[in-house]
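Read through the structures below before going on.
Computed from the coordinates by the stated procedures, all read-outs in this text should not be read as laboratory data. Being a predicted model, the structure only gives us computed values, none of them experimental. Cβ atoms are built from the backbone, for glycine too; each structure is taken alone.
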Structure I
Amino acid sequence: MNKTTIKPFNVIDNTPLPEIDVDHIPGEGDPLEIDKELYYVCEITGNQKSESAIIGVIPLVVRNPARVSNIDSYIRCLSVAHRKVLFKNASGICDIDKCDEMIIT
């Protein structure tokens, strides 16, 4: 299987992040670990069938949120990622306060 190189950037401050080789390009809302930090894919630009793609990501943790000029965009992207989160326990899907694990699908 061919690897694809993705070139992520943080949409909060437009800083580039280290390139990553992946088996397939993640979709919007998918989690992506970069340098041991969790990000969520927010936007994909470029040709997804090429050997590289530019991907806008948002961090799970935002430091100094008052300094974020486009906080509405961050919240919109986070809501897309949130739709892919499931909370589960031994009985199945549950509310956050009654669960043993969180799964990002």
Structure II
Amino acid sequence: MKYTKTNPTITYVDFYKLASPVKHFKSLTGKEYDVISVKNDIMTFVRKATGEIWSMDLKGVHQAYLELTDFKTANFKTYVPRTHSPALGLLLYLGLLIKNR
């Protein structure tokens, strides 16, 4: 799937202001996550279906957003280990990526 960036030069400060109040979001595949906390650039969340707790580096998500042109979940691997799908889901939830038609 192809996506368009809605704010391709967003600063980390502005990205953090968007991401830090998020309480829940979904991955690209529809997995639901509830955010537990955002502290020191780390978003901690629980996958509702499994109860598993994950941590994701928001600086990595932001860097991926700035640098990637192809937003396949596998392309997030070098930016956010193990949280590729939630990273993409968060960007979609924040409206920073929109699906091309």
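Can you say which of I, II returns 0.60 when FRET efficiency 1/(1 + (r/R0)^6) of positions 14 and 70 (r between Cβ atoms, R0 = 25 Å, to 0.05) is computed?
II
Assign the value 12.0, calculated as mean count of other Cβ atoms within 10 Å over residues 6-13, to the correct structure from I, II.
Comparing all candidates, it corresponds to II.
Suppose you compute relative contact order in percent (Cα under 8 Å, 6 or more apart) for every structure in I, II: which one lands on 24?
I
Of the structures labelled I, II, one was used to calculate helix-only ellipticity at 222 nm (-39500 (n - 2.57) for each DSSP H run of 4 or more, over all residues; to 500), giving -3500. Name it.
I
Identify the structure, out of I, II, from whose coordinates volume of the Cα convex hull per residue in Å³ was calculated to give 128.
I
For distance in nm of label points 7 Å out along Cα→Cβ at positions 30 and 78, find whichever of I, II sits highest and give me its label.
Largest one: structure II.
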